[in-house]
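Colleague: Structures are listed in the sections that come next.
Please treat every number below as a calculation from the coordinates, not as lab data. Predicted, not measured: the structure shown is a model, and the values here were computed from it. Cβ atoms are built from the backbone, for glycine too; each structure is taken alone.
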Structure I
C-alpha cells in the first residue's frame, strides 16, 4: 500500500542525522544517500538541492507513467566495472569472488535465484523479473582490453569514503562503478538515488565492503545479497520503510518507499516472516530492500520504478544500455583473447619451497603452456600448477595462452627468488659498505607505492661511509616500505639477539611515524613483530627538522637491541624485516645491523666470564665490577654493541683477591653493553643492560 511518494526534500534532510551501525555482528546496515557526504556536497554546491528536487519530480512522473502502461521493455544490459581498493589485505579479493557477485546480481534481477520460490505465498504472484543483465566490461574507457576489474593500492580502503572513490572512476554514462574496500565508511555498502547523482557525477557508483561481495572468498551466502540491495538504491529504490537508514522505528509508518505493491512497514532487521506493522496484514520481509537477511525478491512495482530510472536521462542512466555503449564497452560481443597474465602465491621461498601459479589471462582461454626453469615440474598445461624449487637462485616464469585462434605470451624474468635453507651462518654484520645497490644481494626492498623506497646512501652513516635511508615526506603519510633480509642459519643458536643503529627526525611534534622490526622462522611465510619504535616516544634521534633530515654525527643515532626472539626461531630459515610506516615525518636511516652476539669491532670477546660480575644488571646510574685479581695493573672499559668504547675507566693497580671497581653509565642510552677488563692474566668480558 502506498501512503505517499518518496519524501520531499525536508524529510530527506531529516535523515541526514542518522548514522549507520557497524556491520560487524549487527547484521546488514546500509548508508543510503550517505547523509554526511551528501550534506557536505549540498553546502558546497549552490543550487544542488533544488536541481535534485527537479530530478526527483521528473523521475516520479516517469515512474507513474510506467506503472500505468504496465510495460517495462528490456532486457537491459549494464556494463559494470569493479574497482578493488586494497592495502594488500583480505579486501584484495579474487577475480572469482567478483564473478560470483555478478552471477548473483543477474539471478536476483532476472528471477533466476533458486530461493525465490520459497517466498511467502502471499507475495509469490508479484515476484518480479526485473529484466536487467549485468556484464563485466571487456573494454576500458580507452578501448583497451579489460576484465572489468581494476586494483588500486591505497590505505583509503580503510575509510571507504568519497575521497576513496576519487582514486579511480570510469565514466558513469558508460559503466556502473562498484568500489570494493575494507570499509564502506561504517556500513555494509552505500550509494545514492539518481536524483542526487544527476549533477554530482563524481559520486556516482556503489561502495561495498568486501565481506558483502558474492558468496565465496571473504564473503558468504548469508551476506551475498547486499549488492542487489545497493543496486536497487542506485536505480531509485528506497528502503521498504522509506528514505531513512533506520528500520524498526514507529515513525516509519508515516513514510513510504513510493511503491504501490510493497506494504507500508516500519522495516525489519530479523527474518520474521509473519511480521506485520503499520496496519498491514503482512509485511514483505523477504524484499531485497529490507535489512532482514532473508531477501529473495523485488516486487513488480519496484521493477517498474527501477526501469523508469534506467530509461531516464537523469544521471545518464539511459545511455548505459544503448547498443553503441554496449559495443564500446565490449559487452555485446564475444570477447577475444587479449591479455596473457598470471598470479602467484609467493615470489620468495627457500629451497624445497612451493609456489602455486594461477592463469589470469582473458578472454576465452582454451589452452596454456607454462615454463618454469629451475622448478619441478619445469612445464605444465594446468590452469593452477604448483611448482617446487630445490636450488637457490633467481628464476623466470613464462605463460603462453591460446583461444584456438590467437596466441599470447608473458614472461617475468626475475620473478622467483629461491633462498638457501639453511641460510647465512651467524654471527652476521651488515654495515652496507661496498654495496652498489639493494635488491640483488642479501636484502630485498618492498616499495608498494613506487615512490622512494629504502636505498643506499653516502650522506650519513653511524660507522663507515654508507647506510640505508628512506626518503620520508609529508606526502608519504600512511605509506609503508620494507627492507627484508635473506635467510640465516640459527639452528645452533642458544639465543638470538639482533641490534641495529637508526636515525630519524620529526617534521613537527605531532608526527607518529613508526619503525617496526619483524622476524620470520619460516623463510618469510609469516612474520612476528618484535620491536616498534614510535616518533613521539623513542624513534626520534634529533629534534624536529623542517628540511631534509641528515644525521650530523654519532650523537644523532640511536641503538635498538632485540632479544625477545623465541626458540621457535632457531631454524635455518630465519629472516628479519624492517617496516617503516610514515606519518609525515622526516627521513629515516638504518646502519650496523648485527645478528646473534658478536657486534662489529668486538672480535675477542668471550661473553659471560664466570669470575666477572656486573651489578646491578640492568643498571641505571653506575655499575660495579666484582672479580678476583691475582695482582698487577688493571684497565676497564665499556663498549657499545658496535665495539666502540663509550666509557673508559682509569688505570689502577689494586691488591690481590676480590676486587670492586665502579664505572659511570648514567650518560649512556638504554641498550646492551659490554664491559671489558684487561689484566696481566688476560682479558675478561661480561654483558649488561642499561635501562633508564
Structure II
C-alpha cells in the first residue's frame, strides 16, 4: 500500500518559501544545498518581495505557481508562518516543512499558534506539516537535501529524530565513519505527522533497510505500536528514548499506578513489540551500522578472539552483562584452533593469540572460520589491535587489507556476524574501509561492541518468537458503548473506587478465581456468615472511601470463634470511622482465611498513550519497595504473559526453592490474560490491583481487589 507520505518524502517538486539572495540567510543556503546536491525535480523559489536568484524567478506566493508542489520548506519568522500555511493549504501543497522555532516548545501561546496552523492546513486540501522547530529533511533516493547545509552519504539507514541538533551531531559522526542514510527526517515538535506515519512509509521503502528513531514522546502510542508490529518482521527499528522520568505517578492511587512510570511503560512496549532500545546515545550509530551490515546471529553464544588477556576478560564480562554467552568451545573446535595458535595461546574461549598474529595476520581468518564452523557459535567478536599494530610486519599475503577481505568472505559463506573492536578505530586505515564494505563494523569501545552484538541477538530472537506467536493488529479498546452492570451501578452512584465486593464480582464474571465471600451489614450477619464459611475467616471493611484498608485498621485476619468475630467486627467499624469520619461504609466482608501461598500482584493502569498496561510482580506489602515487576501493553498474548512472569528477579521463588513445590505458573498466566481481556473490554477502569493474588502448587486466588474508575467516566460534580 502506498504511504500518504510518499509524495512528500519522494517529491517531484519542491518550493523554498523564504528564498533569499543573502548568502547568510537560511533561504539562500537551502537553495544552494538543493541545487548542488543533485536533485532533478522541479524547484520553485518564493519570497513576498519577489525578484530573482541565480537566474531563477522568485515568486511572491505559492499561489502564483501553476505547477503542483509536493513539498515546501520555510524558515520564515513565526509572525509570517500562518499566512504561509494558509496559502500552501489553498494551493494543495502536499507537505510543508517548518524550520521556524518558538512554538509549543516555548509556551502556551506557541502551542495556540501551532493549533491554528494545524487547523489552517486541514481546512485546505490536506496539506501535512513536518515540524515546526526542525532542521529539515534529507531524502537520499531523490538526492534532495532540504536543509540549510547538512548532507549525508547514500545508505540504507533511515533516521527520524525529534532533536535537530542531536541529529546533526550523529550525521557528522556517521560521515566520519563512512556511514550513509536513506533518509534523515528532523520532525521537531511533531505537530502533525506522527512517528507511526513515518514508520508506515519506511516499512515499504525499497531504499531503507534499518529504521532509527530518536524519541522524546509518542503522542499516539497504540498507532505507533500498530505500525511497529507491521514493520518489525521486515526491518529492525532502533530507538533511543530520552526522558526517563516518573511523570504522572504522583497522582496514582493503586500500587500499579505508583510504580508504572512513563519510562517503564515505554520500555515494556518496546520489548513487547521487538523494538531495539538503546540506553546510551553513544551506541546509537554503532547499533544502526551493525543492523545495516551484519547477518543476525542464530544464538547468543559468542566467540571472542584477539590479542591480550585484559581485553578478553573485559569482553567476556561485557557480553555476559548484555545477555550474551561466552561458552567453552567444543573439543573439535579446540583442536582446530590448536593447529593455528601458538602452544601457549588460550583457545577455549575467549581466544588470546598471545603473539600468534604478529607477522601472521591470516591467524584472524583461520580462527574465525574454526569458530564459524562450530554450530554452537552464533557470532564472533574480534578485539584488540587489528588494523594498526606492527604495520612493519605486513608482507604480500599478510596484510590487514587482505585479512579484512578474507573475513568478509567468511561472513558470506557462513552467514554469521563479526564485530570488531580495535584501539586504532579512530585512525584512517584502508583496512577499516574494507571491513565496512565487507559488512564488519569497527568500534573503539568494548561496551558499545558488546551492546551492538547483544542488540542483534535480541532482534533475532524476537523474530524467531514472533514467527511462532504472530501478533495480529492491535486490538481496539472497547468503546464507551459496551455496558457492564457493575460498572454502570458504580457510575450512577458516583463511586470512583468500586466496592471490593463489586470488584470481586466483576473479576468472577471474567473467570478470575476469588474466594467465596459474604457482606455483613451488622454483627449478627458477621457471625452467621462466618459460620457458613467456616473458621478461620478474614474480615475487611467495605467502603469506597477507604482504599488502603490495612492503614485504616480495617482488616483482621485468621479470626476464629464467635467471640472474636463480634470483637473484630466492632473494632473494624470503629477504626474506619476514626480513619475517615465521612466514609460511606457498606459493611464488613467476610471470607475464608486462606492457607499461606506465594503472594504476587497483577495490576493494570490505563496509560494515556498506550491504553491498558498490565503489571505483574511479587506481591504483598513490599511491592512498592522492591518494585520487582514487569509490564506489557494489552491485549496480551500467552507468550507475553509467560515472559512477564519469567522476567521478574523473584521468578525462582515461584519455581520453588529449597525443596518448596513449584507454583502454578500457568494459573498466573491465565489470570494475566483474563485481566488483559477485562481491561480491553472496560475502558472506564483506570487502575486495577489484585494484591495479593495467592498462588499455590495448584491454583490461584485473588485475595484482595481494587478497581478505580476514570474520573471522566463519572457524572459531573464527582
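Colleague: Can you tell which of I, II yields 28, 13, 7 when semi-axes √(5λ) of the Cα gyration tensor in Å, for residues 89-136 alone is derived from it?
Modeller: Source structure for this number: I.
Colleague: The value -3500 for helix-only ellipticity at 222 nm (-39500 (n - 2.57) for each DSSP H run of 4 or more, over all residues; to 500) was derived from one model only; which of I, II is it?
Modeller: Here the read-out was taken from I.
Colleague: Out of I, II, which structure matches 4.4 when distance in nm of label points 7 Å out along Cα→Cβ at positions 321 and 345 is calculated?
Modeller: Derived from I, not from the others.
Colleague: So P(r) over Cα pairs in 5 Å bins from 0, in percent, for residues 105-184 alone, computed for just one structure, reads 3, 12, 17, 14, 14, 14, 11, 9, 5, 1; which one of I, II is that?
Modeller: Considering all the candidates, the number was obtained from I.
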